[in-house]
Structure 1
Amino acid sequence: MSLKNLGNVTYYNLNNEINIPVDNQIPLNKDQEALAAFIKENVIPNTKQFVSLRERFDFLLDNDYIERPFIEKYDFAFIEKLYDYLKEQDFHFKSFMAAYKFYAQYALKTDDNEYYLENFIDRAALNALYFADGNEQLALDLADEIIHQRYQPATPSFLNAGRKRRGELVSCFLIQTTDNMNTIGRTINSALQLSRIGGGVGINLSNLRGAGDPIKGIEGAASGVVPVMKLLEDSFSYSNQLGQRQGAGVVYLSVFHPDIIQFLAAKKENADEKIRLKTLSLAVTVPDKFYELTEDNKDMYLFSPYDVEREYGTPFSYVDITKEYDNMVANDNIKKTKINARELEDEISKLQQESGYPYVINIDTANRDNPIDGKIVMSNLCSEIMQVQTPSVVNNEQKYDKMGIDVSCNLGSTNIVNLMAAPDFGHSVEAMVRALTFVTDNSNINVVPTIQHGNDLAHSIGLGAMGLHSYFAKNHMDYGSPASVEFTGVYFMLLNYWTLKASNEIARERKTTFHNFEKSDYANGSYFDKYVEQDFGPQSDEVKQLFDGIFIPSTKDWAELKAAVQKDGLYHQNRLAVAPNGSISYINDTTSSLHPIINKIEERQEKKIGKIYYPAPYLSNDTMPYYKSAYDIDMRKVINIYAAAQEHVDQSLSLTLFMRSTIATGTYEWKNGRTDKMTTRDLNILRHYAYNKGIKSIYYIRTFTDDQDEIGANQCESCVI
């Protein structure tokens, strides 16, 4: 960004003064001074001025900054009315980080990067107008949700809505390959194309034959998955969005795949450079059988996907290993390798300590809770998307003999603090669902036909949440306390109820349901049984008070919803998913996703100006005791929070675990408010705990080691305000 008047700025230094205690107090006023200085020194002088709203829109349209068709769906008098309403709300960023992030990453700029062409109100207006698609009332509703920061579209949607020269509205995809060169080639091309348009890509490799398997009857000919992983990493590196940022991908492999050891070894720091993966992320799919074998300290068998597919007539990922394990062991036609289950488990934990990888997908849990006909075989780059897929058949001309189903992720997030204060919780959620529906209806990922095909059939969306720790602190609740767990469950029950209501209403309006609705647990009614039989509303007085004034559906309400869905269906195959939502949480002045904060004063390294300090939202002497660092919280409490949400989320949640680590041994206990150093054994125990609590996915393991400076360097951590 080459905006003018950046020479003599004070906002950067003012923000940095937050980290310098004054009389043993955190000078939070410096952040407000930095915010004011940023607006005065950067935003105001570098914003292009127009004499009227009409002149502004004419300029943006005539110079190809925004699209014309969606604007022409509205009378301009309505657009002026919308702007009048937005200005009346008197929106202001609450922190320097929020304003800086918005103007650095989201605000439309002139082609020469000399001027800003919009502020937050302008971006909110374009999002509302674009997603409402000519519906004036919906545009007003969406503007209300966005300006009050109850709803935040995901970055690709929020950034690109309404722009003429834009990227895609979605940037997260899932694809898979099967065991032949045609689909491998097609997969690599798909990775190139998706990376080119700014996508993060999850790729399932579990169906590929292992190293040493035969090719055309010649034993020992197959090279296995690692060379394909290297090709994919190079593809993402090459297709890097005009050199602006590195492509991003994650590869998934079953823990019962014969290449699992080599797969994990490729991410180690000391791996041979010929196989070492520096930027590609790793993830493993783990069925129930693996947990059973590790708990019993038994040996396990790794099975040849080539042989399994020949025996079962379906790709390896689509075979239920837990159900078929003993049969596969007894089948002499399936080549297998015996290893110790706990030794593999330890290898997973060692790599997680070293690199944060692999992500772990409890694949049987995901499928057990899946109300959709079909099988979930993998997840995405952040492990929150869980949707059914089917494999493709690709011929020698790289065309589809059979078009499979792959996945794109259409995401948005509720801001928990602000949605809990909404005038009408249900009305807010309906507006959000309709905005996300526009995205899924208008996504055009034709560079990968299987993704477009899957999107056209499923109409899936992923509404999530952020700001949970902010809400707890603001309401004097300890993260992980019984009341906080109960609150989380009720909140996500409400999201589930209202997204179902909205999806049912859209299906009724359009007389259309998602593909194969009639084969789903929604259609036969079994999905709703637990809600009809059990009251999931608040039970304790403390949580009842938090939801005072908010409609809580009774078992009778759920029974009525069940009947409505069975009669008219649902438009969306999937509705809920909780992403990490890092950048958008900053502009919302809230904590990201559902996990605890790292520091009360977060330090961020920004490329353009250096270090920025971000105080936890609503931080004060009053809330400080409730802002305990993730590194000082029992991870079982974090898992309990996520499990409470997972109970009501049809997809998954990006669950990050935080650990202290050292080469020395230790025990995973919490003493005097701080964790001892965590061992690989402790990580094993945590994964089993998460599995037993019904967690579908564990995303990243974030580690603080003895020689790191991630926490503790912040002088203000022990100060008052």
Structure 2
Amino acid sequence: MSQETFHYDNGIVRLFSRATVIWGLTGMTVGLLIALQLVFPVLNAETSWLTFGRLRPLHTNAVIFAFVGNGIFAGVYYSLQRLLKTRMFSDRLSKINFWGWQAIILSAVVSLPMGYTTSKEYAELEWPIDIAITLVWVVFGINLIGTILKRRERHMYVAIWFYIATFITVAVLHVVNSFELPVSFFKSYSWYAGVQDALVQWWYGHNAVAFFLTTPYLGLMYYFIPKASGRPVYSYRLSIVHFWALIFIYIWAGPHHLLYTALPDWAQSLGTVFSIMLIAPSWGGMLNGLLTLRGAWDKVREDPVLKFMVVAVSSYGMATLEGPLLALKNINAVSHYTDWTIAHVHVAGLGWNGMLTFGMLYWLIPKMYRTKLYSKRAANIHFWIATLGILFYAIPMYWAGFTQAMMWKQFRPEGMLLYPNFLETVLQIAPMYALRAFGGLLFLTGAVIMAWNLRMTGKHGQFLRDEKDSAAALPPSEPRGKSESWHRFLERRPVQLAVLSFVAILIGGAVEIVPTMLVKSNVPTIEAVQPYTPLELEGRDLYIREGCNNCHSQMIRPFRDETERYGEYSKAGEFVYDHPHLWGSKRTGPDLHRVGGRYPDSWHYHHMIDPRTMSPESIMPPYPWLVEDDLDSGDLERKISAMRTLGVPYPTGYEDLDERGMSAARKDMEKQALAISNRLKSQDIECLPHKEIIALTAYMQRLGTDIGKDTHSAPNAQKP
């Protein structure tokens, strides 16, 4: 059969590789800054867009979607062309994919520090950006599928199975989780409320880790480890089991983030069961990667690329064993809301994603520039610095997590909490936070060394934009032969493989989410729970804007230590009007679900201006602009209307304007604001009713008060 000549597009790979390095350095720098803010609160600088609450989602988005996201595209665009023996389907779509993705990242860089956020973890970007993400992802999918369909290789290699599953599942996750009702160009409310919103969020959040940070990187592992080592994949059969078991089981595991919360027990149990089952396929993939290097260990000792990849795959194995263990209820009761989770996440993020990305770039750049790596010694230095960075990051965070859990749960012999003041725990783990920051500095330093090394490699080489190759055209499709296995047949049927992947990931999500949405008994209502007043709704939006949920939970679990410290445990019916939920995933500060009525208005006023006036050693940032800035309530009527559309029972016509241009909602807001202002005045504080602090105080004083004052007056209450 005659050979056809074609050219691979290295230009798009270089663009994504450069973006990976640039955004990696950016995301890690922001991460280092917020780590230092927990050690030196003065670094918050009393500037609204530089506080921990606003920068933390910027860090996570920059690392996940900018650094890792660009790394995915770089690796996929490079490997896909060579695995299929064809150029990408469309150079134009490749460029749209690149520039569209960078525009999305830039919009996050601008919008998140400005406080435009949905508050939903790993999905904080507001609705116009969500639409842009959808469009760019579809462009990537068209380019991916189009390239597969015009391939010159009959069978699709295992890496491509993972690329297909990634495209399909991320699209489903993003669309379902992003159902939101716009109020304005910069504001929306989640379509789901309370328990339902929490379930959908963590179905998305866990599987964003699974299908954005894991499955595409497994595809890259299956391509780059054999290429870098010169060894074939250890087991083709294990690859098949690994792929199908992983994508089917992973999608069920999200509820393990919500153990002991108000989520129905049956959903929690499903999350636990499937999380434990995940150990088998996850370790199957890890072993397949490591055993591919059998007989090549001498090369591993010499080649920095393989060193990075060995640590990456080992980190993947550690994280995917620890994750299911953390889904066991007895372990989760200790780990959840502590820095143990932070350690776990960063073993995976720094070790698995970071180290594999570094190894991939060290292999890619010399290939595309037709030269050797500029400094092998510098790459080895980078490897050891990065590895030490992971250790200095993770070990102190594990220690901090264990310390937090033990201190929170200890009681005196007479039955009172041994450490009733939450701040005592914070002070105890302060040295661990300092060591964590040092580990982050090491990891960032290694990345800077890599950026210099890759830059010098490019300068001493010559970039090959269009790489020539040849292959025979794909012959006409044939029916399945008698000796051909079903999966071997499926490997030359990309559409069927994509459909089966879609069905595999859809089952788990549907089984968990649909009953929670449709069966009312799963979320029992409480008659005493009423919608937020207009002023409280505005205050809740300020709470979201400032990222308070990044440090404070609003979910008291049914443990003795939590009910003693915070008050009555949280009920599902208390959250039916919460769009979105604000349960949180980490307690850097205390839980706030029962904070309403615990302190006078003046306490909240002083606490927001300067937390250290109320708690001298607090690490919370100050928020003086809340006292200085007027509340922007121009969208109040639209917010009330949106909430009614979402099922919140505000009175009919509540937002309608009268002949004077005033709505009943606005009148109620002004009346409540004046009452709070007057109470502050009686406490010797002059604060005008239209200031932001008034609205935030209204919201804080409402929290946990709907089901009776006796349920939020804990005997061992502590100051935040």
Structure 3
Amino acid sequence: MKARSRDGAEDPIRQAELAKMLEARSVAIVGASATPGSVGATTLLELLASGYTGRVFPVNPRYGELEGLRCLPSLEDLPAPVDLAVIAVSNSRLEEQLTVASGIGIGSAVIFASAFEEPRVDVPPLTERLATIAKRGRLAICGANCMGFVNSSHKLRACGYVLPRDLGPGPVSLISHSGSSFSALLHNDRGFRFNFAVSPGQELTTTATDYLDYCVSLEETRVVAMVLEQIRDPTAFARAAERAQSRDIAVVVLKVGREPRSAEMVRAHSGALAGPDGAYEALFDASGIHRVFTLDELADTVEIFIRSRRAAKGGLAAVTDSGGERAMLMDLAQDIALAQPAPATLARIAAVLDPGLEAVNPVDAWGTGADADHVFSEALQALHDDEDSGAVIFAVDLTGLSWERYVSVALSVAASTSKPFAILTNYRGGMNRAAVSELRDRGIPVLEGTATGLTALRHLFAHRDFADRPALGPPAKSSPEQRARWITRLEEGPVLTEVEALSLVADWGIPVARALPAHDWESALRAATEIGWPIALKTAAPDISHKTDAGGVETGLDGPDVLERAYRSISGRLGPSVTVQAMVPAGVEIALGVLHDESFGPLVVVGAGGILVEVLQDRRVGLPPLDNWRAHRLLGGLRMRPLLDGVRGRAPIDVDALASAIVSLSTLACDLSGHLAALDVNPLITTSAGCIAVDAVAFPLRGTRCGPLSL
């Protein structure tokens, strides 16, 4: 086990604390009981039923003996300090019992109770007092308000709830902030076996990241399933994920809940565009985390990783027994790469299909039903043998009289192939459970739904692609002098004007349309003359974030008379301060942004721009630094990406220039980290000749400062 400190460095003391808890050789159960169904009784029974071979000490002054074991009146009566104290008492007794445990040298504790008490004046909350006691005594704590943990490899159950008798050991590790999800997944009917499972609760001292680090160290772990409400230490989490990748361990995360948004996030377009979840999106994307959004998706994704081979080069190949379900499969597979079989492969498939059936991928192979086993087997084998097939699925429902035939075909194909092979069912409610069990017992994944199964397969391919990603390239260059100059300006406090913000991004190499400030009609005319006609005139009122909506933008002004009319109109309604700017050619509008997150540091936001930036919500969020490859990958995730290649006769834009601008913005984000709260560049006009920023706004950072995540 390799535990780490919160900054990601190895911490030998913390390793020892975790080991004492998760691999405890002796356990005391405070509040052990003979009352059926009570937490104290269940905890003792679960521990004994697990086959635990360490020493067990029930603690409760009301009993002399429990389950054949001597029951001690107090922790202070222990013959020697134990590795783990499971504290199964009410909130009112937690502080007392943890103080005793700390005082006599107990190594760790599990706290089931909620640790809630009514607030008291000038008294820290109970959770803070418990954390202080634990840190002083160097106790690792699971909880409070948790369901405990199970370490199947050590036959150790520190859990106050009834669990299935056979949980492992196996290839799955489970970390769940949700107690209900913890219980539901442990009681699954899919045959998942767990080497380790934990409900971290309030994480008084030990976080989900600490448990992830531990799971990655276990030899049996093949996949870590996580249900998370938050990540308290993103840098350490990213490093644990990196170690998982180095061991080919898939980390599957269901992140629930939305984080509160700061004032800067609400005020800046980039903040609104990223949303409260953007930081997690960026972290998971950069760390190779497989994010899912439902427990069903999580279950199918865990299934594909524990029972499947890793994806080969190429796309998804499929054989179905239904034209309608083939069409549904195609509808739901819009964002997954399908294999493009070679002509020889298609000819091989066509030779066995009934007349009227087309040899294409996915293949609808059901015709008259004559010699169906041979047809299915040959089509599946042909697709498997094709060089462009990275994984093969048999998309059938395992219902009625057909399931025995399909099981036979699946077992035969699995035995003669080396690439990933799975059954994908379209309706889990109609599956024959005997068929499913037989397939899983023989190591064949059964994905329980079209949508969730395709999600799992996407993650299988993503796992392959992430492992093949290039190393991070060099960042864009910047000078120490310009960094120091802009830090000084940001620390002065006022929000940057549009002209200043454009100058800021220009200093980091992003092309900008020339702009000058003006505060009256005469200075506006001088600025227009200096820039050259035609020009755009925009209000510079500091409290207007949507200039167009406020009637604060006039474009294509080609002389003093029209400029004067436009200035009188804007200044009369919105104030005298304006920006005079060179006109630029029309193009595809992109929004770029930088956003400071209090826990994650700077984020880079890329999305569809212009006046619909917040309406379309088409964006990707990345963790800087970014290189050219990663910038292109962010762009590839946008729904609007096809527009960049040119549509309806329009020339494709210079995507390389756009990617270069993203890389430059990423460098700016790192250089000014801790000083810049938010930066919007919207729109960035992109054309076949390059890109140019025509509007920008920047907000200095006030309050908590966090540097870039070190990945």
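Just so you know, all these numbers are worked out from the coordinates, no wet-lab data involved. Note that the structure is predicted; figures quoted are calculated from it, not measured. Cβ atoms are built from the backbone, for glycine too; each structure is taken alone.
Work out the source of 1.7 here, i.e. which of 1, 2, 3 gives that when distance in nm of label points 7 Å out along Cα→Cβ at positions 91 and 131 is computed. Computed on structure 3.
Calculated for structures 1, 2, 3, Cα Rg over 2.2 N^0.38 Å, for residues 379-458 alone is largest in 2. To which of 1, 2, 3 does the computed value 14 (relative contact order in percent (Cα under 8 Å, 6 or more apart)) belong? The structure behind it is 1. Looking at Kirkwood radius over Cα pairs in Å, for residues 395-650 alone over structures 1, 2, 3, structure 2 comes out largest.
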